[in-house]
1. Work out volume of the Cα convex hull per residue in Å³ for each of structures I, II, then name the structure with the largest result.
2. When relative contact order in percent (Cα under 8 Å, 6 or more apart) is calculated, the result is 19; to which of the structures I, II does this value belong?
3. Quick check on the output: -9500 is helix-only ellipticity at 222 nm (-39500 (n - 2.57) for each DSSP H run of 4 or more, over all residues; to 500), derived from one of I, II. Which one produced it?
4. 14.2 is what came out when mean count of other Cβ atoms within 10 Å over residues 139-146 was calculated for one structure; which of I, II is it?
Structure I
Amino acid sequence: MLLLPKFDYEEPKSLQEALRVLSELKRKAKIIAGGTDLLVNMKKRAVVPGCLVSLRRIDALRLIERKRVSTEIGSHVTVSELASSEVITGALSVLARAASSLGSPLVRNRATAGGNIVTARPAADLPPALMVLGAKVVLKSKGKKRTVPLDGFFTGPGSTVMDHGEILTKIVIPAPPAFTGGDYIKLGHRAALEIAIVAVASRITLDGPNGAIKDARIVLSSVAPKAVHAVSAERMLVGERPSERLFAEAAKRAVGDSSPIDDIRGGAGYRRDMVEALTRRTLLRALNDAAGNA
């Protein structure tokens, strides 16, 4: 049985206190939220922090709020709360679907929105859905605050633009335009507790209930070092009237925007085939959503 290495533990009651502790401890400290990834890595000795700084008692990080032009999600909101929140399951249903596909009920009850982002796993479930929604993240350190579009947040597997001493405090999602719909599909060997072989999130906005496509976003996961936009597929959709034929062609172009590898979960060729199949399917479902979202 693998045991955790020894560490100190801090449980600040406010964001300001947490930022102060991180500033004082510098690289010795590691933030713990749900701990579903961190504790596993600590048992493997892949990460050996001198101190864990818990965010669980900071109530400000546990809110989901619908504002006039955006929805704000605290970084310590659990994945299960995302999956069931009426604020999310409505206009942001693509995010609710991604949250529902993450792990098991037990994992979803522990895992947090911020944690799923900052670990920067290429197969993480929430980033693709958040990216098609145009989400930004708010990063705070002692005496500094900045907002970073999620599209520019990841730099590679396990790597982000975050600096030491920063906390991801919240996720900000712009209110979607009328006639916008989205979908997320994750392909794994099992229905639960599975890392994605391929996952695709798509979102389209129409210029009316039966109109042309005004905006299109497709994000591919597990087929590159980080979640990536299928840029060529997105470009060909804008300005066109939606149809199964159009979506099939866009799905073929999405394959060219991916760079999968062979690994224990699947081969590169199989992943390319699944990118095509899942892109077409998510676009069709996004169209159904969009037509009914006036």
Structure II
Amino acid sequence: MNLSFKKTLLVLLPLLIISAGCSSAPPQTRSPEASSTAASPVEPFRYDAYAAILSKYVDEKGLVDYQGLQAEAESLRAFNQSLGEVSPATFQAWSEADQIAFLINAYNAFTLQSIIDQTPIKASIRDIPGVWRIRKFELAGESKTLDNIEHQTLRKLYQEPRIHAAVNCSAISCPVLRTEPYTGEKLDAQLNEQVQRWLTGTEGLKIDRANNTVYLSQIFDWFGEDWSTAYATEDSFSGNDKERAVLNFVSQYVTPEDRAYLQQGGYQVKYLDYDWALNQQ
């Protein structure tokens, strides 16, 4: 071994030892910054195909051309099949907003398919046996009913009562179906817009000052407990605890005059009749 090589080895040996020591260090010794930089974000689901369907068959009033959609049903079926091909691990890696958007879109798309799978198309979704509790769809590697998506997943796992303005049951009295998919990036704005549209329409809220009565959608009666935690109040509004919480939520989306009327209390709280006729063009 010549002198030059010995000198080189003496220089490199400490570096080799340090390098070997670093490679054997446990993962938790890495800085948070390094871990964050190394992590590859999971891309959210792409809704291009669904966006094209909604744009083509849903009008600005939220009414659906079911006959046209039924004649070209394959595009919807292909999109719905793609929802089942998402792995559970991918779904869990998404942000909460992306998960909620995915579940709402799935519920609405599966509902559309449930309607057009009937020949002839029924006058109401309630005329389809087992539509909510028996019929199953593949979703992110699991087999789910519509009820499971809405009640056991969306309502149970996420503290987001605004979903009730977004899931669409294909009925006239249901909050309208959007002409675009929900996305995690725009979810907060989309849900707020849906609530606003619902409450300013004829099916969400009616304030009858002449008879000192406030009418709410029956959805607030059926699922009022979803607002009870975040919007509970004892100092204003009328009705029972559940109704006061709902009215507290509603008051954020009305005019200042209507908000003052709701907050002062002293009126009756009643519920609007629910029209289950199909939301068709």
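1. II
2. Matching structure: II.
3. Source structure: I.
4. It must be structure I, since only it matches.
FYI, it's all coordinate maths here, none of it is from the lab. No experiment lies behind these values; they were computed from the predicted model shown. Cβ atoms are built from the backbone, for glycine too; each structure is taken alone.
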